[in-house]
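Participant: Down below are the structures I want you to see.
Computed from the coordinates by the stated procedures, all read-outs in this text should not be read as laboratory data. These numbers come from a predicted model, not from an experiment. Cβ atoms are built from the backbone, for glycine too; each structure is taken alone.
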Structure 1
Amino acid sequence: MPRIPLECVLMLGYAASLAVIAFLLELIARHAHRRSLRISTGGFTYHGDLDIWRCPQDQHLFPVFSDPVKRVVIYRASASICNACPSKHNCTDSNQGREIELRNLGGLEYGMRRFHRGVSLTLLALASLILVVELVRTGDFYPRIVLIAMLALFCFAIVRLSVNLFQTIQRPRSS
């Protein structure tokens, strides 16, 4: 069985660890984004066709204030319905009715997504560069095959992440 030099194994391991870190960064960023949307709307569901939010008790929050300059819309449920609701203590402490303030943070969210994606792409590009350098340094056939296979995998991941880098963010929806 052909041997792969220790230097090549170490470079493969280092490149793989950078790729794993990039993958974990993507997972963490996706989880943080979903979690922030869930917390801000707390189980409420947005119905875009009607421009209302529906609470878990099947009541509606209607838009009561809109500022197009600041890109803010405030939705509120009827105070009488909220104050009589058995789940009020889990939902709001306001006697005015539950309120959801929806700020169009599309630009900020898009920027954060691009930042995290850029860091992931940088890590994958660095891992690929390490593999290319090792590919040039290594003359044996089997180590080169392993390096080329891993480099192809990283290039596929880079292309895939780059395509998603410039996608637009859609309006947040709560589950």
Structure 2
Amino acid sequence: MDTILVAVIILVLIIMSTLLITVTVFQSANNLGDAWKDMESQSISISETEISALFTGTYTGGEIDVAVQNEGRTNLYDYPSWDVIIQYQSGDAFHLSYVEAYPPGSGEWAKEGIFMAGGSPEVFNPSILDPGEYMTVAINPEMEIGIGETARIVISTPNGVTSPCFVTRE
């Protein structure tokens, strides 16, 4: 009788362990599938995003104007999540904060406007950088670029697509 009771207990433990392992495997497979879908979605977003930053004009100090062209197939927005970094020849680098109000203060950047290919103001999807459009941004660095020195400005979208441009102070 004692051996039958022990056998039943062992059998119940084996069944419970098998069920627990099966449920865990299914949950892990589901989590892996969700992660794979998220990774694929992020990969598609990155492959369809392309920007080109171009310094416009000459720089003699103060605010720096940069044109950012949307050369991809994705509408771009959420400007507070964009990154603007300025790196100096000395090796110093600063991350600038986005502000809605133009002109930006020291250590900030702001969107001046969004324009269509011919330079006329955008008409479709206001405040969204559609494919083929460009926006002008004003960058106000914390530290002035020295005369004759070059700085690199890197602009990055929320999904990590970047474009650098170079500014030399005259």
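Participant: Distance in nm of label points 7 Å out along Cα→Cβ at positions 10 and 146 computed as 1.5: which structure among 1, 2?
Facilitator: 1
Participant: Continuing with the same structure: As an exercise: helix-only ellipticity at 222 nm (-39500 (n - 2.57) for each DSSP H run of 4 or more, over all residues; to 500), calculated from one structure in 1, 2, equals -20500. Which structure is it?
Facilitator: 1
Participant: A value of 4.9 was computed for distance in nm of label points 7 Å out along Cα→Cβ at positions 90 and 154; which of 1, 2 is the source structure?
Facilitator: 1
Participant: I would also like to ask the following. A value of 18.4 was derived for mean count of other Cβ atoms within 10 Å over residues 66-73; which structure in 1, 2 was it taken from?
Facilitator: Going through each structure in turn, the value belongs to 2.
Participant: Of the structures labelled 1, 2, one was used to calculate relative contact order in percent (Cα under 8 Å, 6 or more apart), giving 29. Name it.
Facilitator: 1
Participant: On mean projected area of the Cα convex hull in nm², which of the structures labelled 1, 2 is highest?
Facilitator: On the way: 1: 14.2; 2: 15.8.
Structure 2 comes out on top.
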